[in-house]
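Laboratory data are not the source of any read-out in this text; all were calculated from the coordinates shown. Computed from a prediction, not measured in an experiment: that's the story for all the values here. Cβ atoms are built from the backbone, for glycine too; each structure is taken alone.
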Structure 1
Amino acid sequence: MKPSTFEYGCPPTLDDAIGLLGKNSDSALIAGGQSLVPLLNLRLAPFDYIVDIGRIAELRETRDLGDRVFVGAGLTHAMFEDGIAPDPGNGLMRKAAGNIAYRAVRCHGTIGGSVAMADPAADWPAVLLALGALAICRGPQGERRVAMDELLVGTYETSLRPGEIIAGFEIFKLPASARTSYVKFNKKVGAFATSLAVVVHDVANVTTRVVIAGAGPRASLLHATAAALATGAGTDACIARELDALMPEPDAYSCHLHQTTLGRAIGEVSGA
């Protein structure tokens, strides 16, 4: 199928893109197009106006901010995979990027597009949540920093305000003492994860985050499980309770799969 008729704009700057969004109420952003183009072709998401932000240089900038790194929302998965974009996650971001879909997708899909799409099983929302990243959102009212846990709301839903665009992310640099793990299970190569667990564990700096994706409407922090891991206590009971809270109608297969994925991820950082 072909998409329904729409107008197309390719603004040169981020401010110009925000202006176009404000002038066209029924509009959508496109960067890599790996999610939006299929939806347009199937006419599942028709829009009157498409704003192409893929050529905005500002969205591919990176900056070292001392204890943090800024990465532009327009950086592609392949740029992280190839080491062109910085990885303040001590290799976690590079590993995750290299496991997203296929190389052709990774050359076009962007980190900002993945987060804005907010697929509950996507890699970047889970990884950035585990890293405690802040999304830099710019819109008609200016710029604001939003914690990933506040940005992610539900299935394909974020707390972005009308006319706002994710400009990039500020990610705190992990110290050398931090250990990370990324365990992904998908039914076939290139598919979204059926279960994805990401763990950041730093005993020296008392920082532990455990994230599961694919178990609910969004990637979620497992606070009780992280607390148990941080204190050296058993995590199995906490995992079971928190998964039960995330999954309204859990089935035995899904529960076992997520427990296994989390168990492996936790084992990698704890040395178990």
Structure 2
Amino acid sequence: MLSEINYLLFNSVMLVNFLACVVYLVFFFKQKEKLRKIARMILFGAGVLQSLYILSRYLIAGHTPITSQHEVVVFFAWSVTWAYLSFRWRYSVKNFGTFVSVLIFLLLIIAASVSRDFYPLPPALQSLWLPIHAGFAVMAYGFLALAFCGAVMYLLQERELKSKKFGFFFSRLPSLDALDQLNTHCLTTGFTLLTLGIITGSVWARQAWGTYWHWDPKETWSLITWFLYAAQIHQRFTLGWRGKRAAVMSIVGFCSVLFTLWGVSYLLGGMHSYAQ
């Protein structure tokens, strides 16, 4: 029974996120405020469905469902959804939801393309540290994904202003200052969560394997990602790195996030590789 509900829930997640993406895109072209409100309500419903889907997998598997590629990508999409919704309650950034909804739907397409099977939890992962460490890490990726979306918007708007043509994107995107502030907020929040993810992972590794660090490929790339964002934050607050340079660095950092999530598992392996 639970398996059937789980199957239906994922299909519902795909459908509702698709609808949110479509309505946001229509709003992006038509710029009718009513469409934006509808799209936001649909995305909220999609976030609830994502939460229920993750809960159903937890009830079936008996552990935090974040140990396979499918589960990790779903958790990633979930974190981006709720990071955006929590951000939206405090700040209003013009047409930000359009770019975020497209990213969420792309992540769910990836989740749908890999196996949804359940895999036994390896002994080393049978710990209360699993939801703590993985939760911090994936939520960090959610906010860093928002910084990536804001960076893409910044480069598009900056190109419009530089060309002095003031075309399609100019009237639909926020000011460069607003986008730069968005980048700062998402970057600092994501970096804080990423730091907590690395710290809790090190403490867990000490309990499980007797050492804080193994130089496992995923650990190494997590550290590389951390240094990339640490350098960006340092340059931003000490040397005033803002604007286009900061936007490009956010995109580079997010590429490192994606490689840490997927590239390492497929190309380098290691103890942290996910079940397929």
Structure 3
Amino acid sequence: MDYRKVLEQLRPDGADWVAEVGEDWLQGRTVFGGMQVALAVRAMRALLPPGAPRLPLRSLQATFVGPMPAGVEVRLRASVLRSGKSVTHARCDVVHDGAMACTVVAIFGAARRSSFALEIPRPVVSAEADALPDQPHVEGMSPAFTRHVQLRWVEGQYPYTGYHEPRATMYARLRDGSCAPEDALVALGDVIPPPALSTLREPAPASSLNWTLELLGDPDLFDARQWALIGAEVRAGADGYLSQTAILWGAAGHAFAVSHQTVAMFG
């Protein structure tokens, strides 16, 4: 099922929301983290005052507590923590069979006047997206969800190739270009493989434990039909826990998102 259609089947059930995600969106034994968080953002946005000006998503923090299985009904329990004059804090827990899979806190905020503005410059890369091939989807080896995404490597190497540094740059876009810009940014913020895996020579599992996504400017200005450029690097690691940062630029060169993750790597 296309990304947009999965999100649109989220439906209210009493005080909760319910959804079911197919196996084609799995990442290992759990649903792709970007999908989990996008569903949670949808549930939280539904609690914002109707009829008021749309509040852009400004940042979110997600903790992946346990696996979210595919093919079963999951419940999303959203609440508003505080709503001020321009900023609303909300929370959503994603649960199944009483077990927590993911919890997300999001900040929605209206634009405000400010004399300060600073861009993150888009790096000069060696090739444009149209000159590069798609990363192939290898059944049984590639995460299932990647069949819904186009990924094209600019710098770095595929996982498990013994690359000399934990850094990667790639183009990415959802195959479903009809989804909303905010939804697309949440998904694309989590698609790049952990660059540390490229330094290994044999397969080893890795898992995001938490994720902070900071959105810069109005997400609605992002064009989901165009290629995004994502640069990611592991800044430090010890005892099997890695600190990873990624930046996502839109086609016109504006940095729309900064992503920080704590990744557990078993190898």
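Couple of notes before you dig in:
- Computed over structures 1, 2, 3, distance in nm of label points 7 Å out along Cα→Cβ at positions 36 and 140 reaches its largest value in 2.
- At a computed -9000 (helix-only ellipticity at 222 nm (-39500 (n - 2.57) for each DSSP H run of 4 or more, over all residues; to 500)), which of 1, 2, 3: 1
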